[in-house]
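As structure tokens, here come the structures.
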Structure P
Amino acid sequence: MSRVARWARAEWGLLYVTVREPLLKRGLRAIPMTLTAVCLTAVLQVVQNQSWGFQFVQDVGAVRARDPLWLALLRTPLSLFVPALDLPVWGALAQILFVFGIAEICLGWWRTLTVAYVATLAGTWYARVGIALGPHTPLGLPASDAQVVDTGPSAAVVGLAVYLSWRYGAYATGGAVVLAMVIEVLVKDNLAGKEHIAALAGVTALCTLLTLLRHYSHRRTESGQGSG
């Protein structure tokens, strides 16, 4: 076995084995939530490109930093599945099918949606904080970004990729995702890029919390066995 093959097996072997068996046994039936999300995204894309449907999609799934917080929080879950108007829809559909599909098999549908929501919510919160800080601070944003419509699965996809990398020991892959997001911000310093960094920060905080809880639970178990 070559060095590259050994590295690939160490990096992705556990993830591959976890995904392969359910897909071979059940096919697309192994990812019902993902398929629903793909269909929902496609439908929302069609509707928002109709004269009669654009405002409806904006009302139920478009998030802006200028919106009242309660309204933004209400719209955020659906905003994951509203494709950005300035990007090709096939990109959003491919991201959901590939990353959400792997996550659904590995984590289950509700954990997948939870991590996706944490990542997206981190971006939503960051936009408000960044605008409050202003453009003259390193983490700040210009006031004009309050008008920018924030939709699409990209922040959720980035967050899920990092979470899966942490969960299955694909640390080089996770590092590559982080590096790619940093380069994105350096090359194109816009709201979307900085929200991706915020999504990474949110999911990293979640991973850290889970690690600490697992460590604490393990220590309690060992302590209980020792006292027994």
Structure Q
Amino acid sequence: MIPINRNPDPRLLAALAAGNSSTRLEAALAAGTHADPGLADALVARCAVEPDFFVRDMLTWALTRLPAESTVPRLLAELRSGRAQARSQALHTLSKIGDRTAWPAITPALLADADDDVKRSAWRAAVVLVPDQDREELAQRLTAQLGRGDRDTRLSLSRALVALGDVIEPVLRAALAAADPVVRAHARATERLLHDPDAGFDLAVDEAKRVVALGPERAGGAAC
């Protein structure tokens, strides 16, 4: 059960909802500096509606400064919200807290959420929170998303897969034999990033597309 909240400073609460983003940023900074567990409800609620990226980032930092027992249950509750930003920010904050007891809440539905921001946040949280014994299953679930979404979504997926390490190699090999050339190209680009983390994603994608179009032997000759 989430404990009943203490009465937080009403001036700070008002500042967190002020019309000026600079005021809200200063309030989030103050909340993190003082690290009052009584602010957990207000900080989580503000994350769901805050329009400014920098303020949201400061709210997340403030939440990481609080005891996990004050924040994690509230963030897990947000994962069931109908508001996409609430789900996305809760996932992002859980990935920063790193409390692996949250792992069971990273459901297949969140990993394939209809909202791209939620989905990307779920991928990042998953690779941070996943227990060692579940890494292979997670790799399989993530590779099912190969080839989908825009560039940023595909890059996020590749980064999440690479963060899992060598466990992704078997599932990438399977994806390289997929019927869809877009899936094959994304899988090959991810494989390139796994073995060469300094490779640029766009260059890896271009190379992967060339290999898929020409075949490995002809692509290698064309690059000479």
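State the single structure among P, Q that was used to calculate distance in nm of label points 7 Å out along Cα→Cβ at positions 50 and 138, giving 2.5.
Working: P: 4.9; Q: 2.5.
This figure was derived from Q.
By the measure FRET efficiency 1/(1 + (r/R0)^6) of positions 18 and 114 (r between Cβ atoms, R0 = 30 Å, to 0.05), tell me the structure among P, Q with the highest figure.
Working: P: 0.95; Q: 0.40.
If we compare FRET efficiency 1/(1 + (r/R0)^6) of positions 18 and 114 (r between Cβ atoms, R0 = 30 Å, to 0.05) over P, Q, the biggest value is for P.
For which of the structures P, Q does the calculation of Rg and Dmax of the Cα atoms in Å return 20.4, 70? Write out the running numbers ahead of the final one.
On the way: P: 19.4, 70; Q: 20.4, 70.
Computing Rg and Dmax of the Cα atoms in Å on every structure in P, Q gives 20.4, 70 only for Q.
Let me ask another. Which of P, Q yields -20000 for helix-only ellipticity at 222 nm (-39500 (n - 2.57) for each DSSP H run of 4 or more, over all residues; to 500), as computed?
Details: P: -24500; Q: -20000.
That value comes from structure Q.
For FRET efficiency 1/(1 + (r/R0)^6) of positions 74 and 194 (r between Cβ atoms, R0 = 41 Å, to 0.05), the calculated result is 0.70, so let me know which of P, Q that is.
Working: P: 0.95; Q: 0.70.
Checking each candidate, the match is Q.
Shifting gears a bit: Given that relative contact order in percent (Cα under 8 Å, 6 or more apart), derived from a single structure, equals 21, which label among P, Q identifies that structure? Show your work: numbers first, answer last.
Values: P: 21; Q: 11.
Comparing all candidates, it corresponds to P.
Also, quick follow-up: One of P, Q was used to compute distance in nm of label points 7 Å out along Cα→Cβ at positions 42 and 106, and the result was 2.6. Which label is that?
Values: P: 2.6; Q: 3.1.
Computing distance in nm of label points 7 Å out along Cα→Cβ at positions 42 and 106 on every structure in P, Q gives 2.6 only for P.
A short reminder: the numbers here are calculations on the coordinates, not readings from a lab. The shown structure was predicted, so the numbers you read here are calculated from the model rather than taken from an experiment. Cβ atoms are built from the backbone, for glycine too; each structure is taken alone.
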